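**Q** Once you scroll down, you'll see the structures, which are given as structure tokens.
What follows is calculated from the coordinates using simple rules that are stated; it is not laboratory data. Keep in mind it's a predicted model, so treat the numbers as computed, not measured. Cβ atoms are built from the backbone, for glycine too; each structure is taken alone.
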Structure 1
Amino acid sequence: MSFQNETTETGESIRQPQTTVPEDTGVESLGETIIEAENLDVFYGDEQALNDINLPIPEQQVTALIGPSGCGKSTFLRCVNRMNDLITSARVEGNLYFRGKNLYDEDVDPVALRRTVGMVFQEPNPFPKSIYDNVAYGLRVQDKVENLDEQVEDALRRAALWDEVKDQLHTSGLDLSGGQQQRLCIARAIAPDPEVILMDEPASALDPVATSKIEDLIEDLAKDYTVVVVTHNMQQAARISDMTAVFLTGGELVEYDHTQKIFENPEHQRVEDYITGKFG
């Protein structure tokens with residue numbers, strides 16, 4: 001694993017990734033599972049944020065995490081790239097695998113992991129640098145500077161931003177519109193070529209036109225990456241995702257299935273009530 005410390009790598013905790021979603025989820029085969037939570041619990045001090053989560057996420061598809069505020073969606077996302085390590089009160093129990101490797105084993109380097117698992121946040125957060133330097137930042141950190149111009153252009157093209165900024169690459173990324181800034185952050189995240197892109201409500205701060213561009217981009221990205229997106233917008237989840245996980249109060253994963261099944265014929269009354277707006 002590229003995100004393990006070479007000096008301590010033993011391989012003892014590597015297991016074969018699931019090739020299908022486990023039977024107890026009630027979900028049909030999806031192809032290879034890239035991320036899998038197994039009896040995952042997360043606490044912030046004495047407060048439990050996630051409660052016994054079992055969730056297999058398929059490779060190169062879009063998985064949406066939906067549910068009311070405070071139900072643990074963003075907490076789960078932060079577990080996948082170990083950002084909860086930065087919160088002193090956070091405690092993670094259970095297992096969380098990436099291609100069969102437990103991400104919380106001692107030999108996993110969280111910094112290296114975040115190069116494999118990129119993150120895009122709710123509010124666009126470009127660096128106070130030029131558009132070019134924003135995209136090149138991660139490449140330079142990883143010393144991937146050969147053909148840097150081509151790599152920057154490729155990332156901007158994949159983020160559907162190149163045509164809008166190709167003549168202003170050396171102007172500040174902060175001068176872009178909100179939607180353009182978010183696509184710049186996506187370009188920055190994909191430039192080092194991660195395997196997974198995590199998105200925490202990437203369009204919630206954007207206008208409808210910019211939101212539509214982000215949604216189109218997410219669908220395109222799933223051709224090359226595994227995308228996991230948190231959203232409060234259920235219509236958005238229905239439009240862009242292949243799979244949907246419904247988290248409800250208490251950090252409980254109540255239902256996980258193909259998106260069409262979740263929205264048209266959910267198994268649980270609580271899920272139907274949430275989707276139809278009876279609560280949440």
Structure 2
Amino acid sequence: MTSLGVVFRPQLPPERLRALAREAEEAGLEELWLWEDCFLEGGISSAAAALAWTERLRVGVGLLPVPLRNVAVTAMEAATLHRLFPGRAAVAVGHGVQDWMGQVGARAESPMTLLREHLDALRALLRGERVTTEGRYVKLDGVALDWPPAEAPEVLTGATGPRTLRLAGAAADGTVLTASTTVDGVRRACRLIDEGRRAAGRTEGHHRVVVYLHAATGADAAARLRAEIEADGEDAVPERGVAGDAEAVAKAVRRLGEAGADTVVLQPTADEPDPEGFVRFAAEQVRPLVP
């Protein structure tokens with residue numbers, strides 16, 4: 001079964017999160033995803049609030065940019081979420097937008113090396129291990145969490161290019177794909193992830209694939225969707241999003257699921273006129289049409 005979620009866009013002020021999270025829970029939506037985009041809202045603080053305001057809703061942070069974070073802090077915050085809200089939190093890390101990283105003086109000369117070192121240390125810390133490492137970027141001397149999660153949680157990473165997708169397979173437990181990913185792109189990503197898993201000898205367990213999907217419904221849906229995609233510097237081809245009623249959106253979700261996505265997260269346009277209504281639309285109209 002394909003899980004369905006919706007993004008709380010950080011273009012909305014933080015004080016809108018409470019009502020939207022509660023609406024998602026009451027409507028029966030499975031997952032709410034958050035972004036830590038510069039320089040809008042903090043991913044961990046937003047996730048903790050959304051989880052505290054709800055009882056069943058799963059909340060994902062996709063993603064935390066690793067150049068901004070010492071891995072020990074990432075591990076402490078992730079472990080706290082998993083202990084406070086067992087089974088309800090998902091945390092993804094990634095390169096971050098390089099221009100933003102440059103703005104804060106955190107741009108890494110080798111983003112791939114940084115991400116690999118961060119993933120390896122983060123997963124070990126969340127397994128409750130004591131970690132000593134002297135990497136190019138990640139340096140830990142006998143660090144262990146006093147309060148690791150009761151069970152090692154999955155650690156996801158964001159990926160787009162072939163090298164990062166293979167790295168995701170080798171060093172992460174799941175991958176988050178952007179909303180620009182087409183159905184064929186999901187298939188390609190899954191192949192590259194599998195290549196990375198095989199190369200690393202990771203033959204057991206399941207690698208979760210999460211993909212965002214540009215989606216719009218209601219008045220001027222097609223025009224709003226086209227403007228959103230073009231604003232991102234991409235061609236507004238049909239494969240990069242869906243505009244229409246519940247059946248149209250569900251069809252796009254089903255195609256991504258058939259291509260290999262475990263979770264599809266609907267990404268409303270930044271100018272969505274009714275974010276709470278969009279959540280209800282996803283939960284009450286789209287979800288019943290997705291197996």
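**Q** Taking FRET efficiency 1/(1 + (r/R0)^6) of positions 117 and 253 (r between Cβ atoms, R0 = 41 Å, to 0.05) as the quantity of interest, name the structure among 1, 2 where it is greatest. Each step should come with its number before you reach the end.
**A** On the way: 1: 1.00; 2: 0.70.
Sorting by FRET efficiency 1/(1 + (r/R0)^6) of positions 117 and 253 (r between Cβ atoms, R0 = 41 Å, to 0.05) in descending order puts 1 first.
**Q** Let me ask something else about it. Can you spot which of 1, 2 the value 0.50 was calculated from, given it is FRET efficiency 1/(1 + (r/R0)^6) of positions 149 and 229 (r between Cβ atoms, R0 = 30 Å, to 0.05)?
**A** Details: 1: 0.50; 2: 0.20.
Label of the originating structure: 1.
**Q** Comparing structures 1, 2 by FRET efficiency 1/(1 + (r/R0)^6) of positions 37 and 245 (r between Cβ atoms, R0 = 25 Å, to 0.05), which one has the largest value? Can you show the working numbers first?
**A** Values: 1: 1.00; 2: 0.30.
Once FRET efficiency 1/(1 + (r/R0)^6) of positions 37 and 245 (r between Cβ atoms, R0 = 25 Å, to 0.05) is worked out for each structure, 1 has the highest.
**Q** Let me ask something else about it. Could you figure out which one of 1, 2 the value 25 for relative contact order in percent (Cα under 8 Å, 6 or more apart) was computed from? If you can, show how the numbers build up before the last one.
**A** Details: 1: 25; 2: 20.
Only one of 1, 2 returns 25 for relative contact order in percent (Cα under 8 Å, 6 or more apart), namely 1.
**Q** For which of the structures 1, 2 does the calculation of helix-only ellipticity at 222 nm (-39500 (n - 2.57) for each DSSP H run of 4 or more, over all residues; to 500) return -12000? Present the calculation step by step, with values, prior to reporting the outcome.
**A** Values: 1: -9000; 2: -12000.
Considering all the candidates, the number was obtained from 2.
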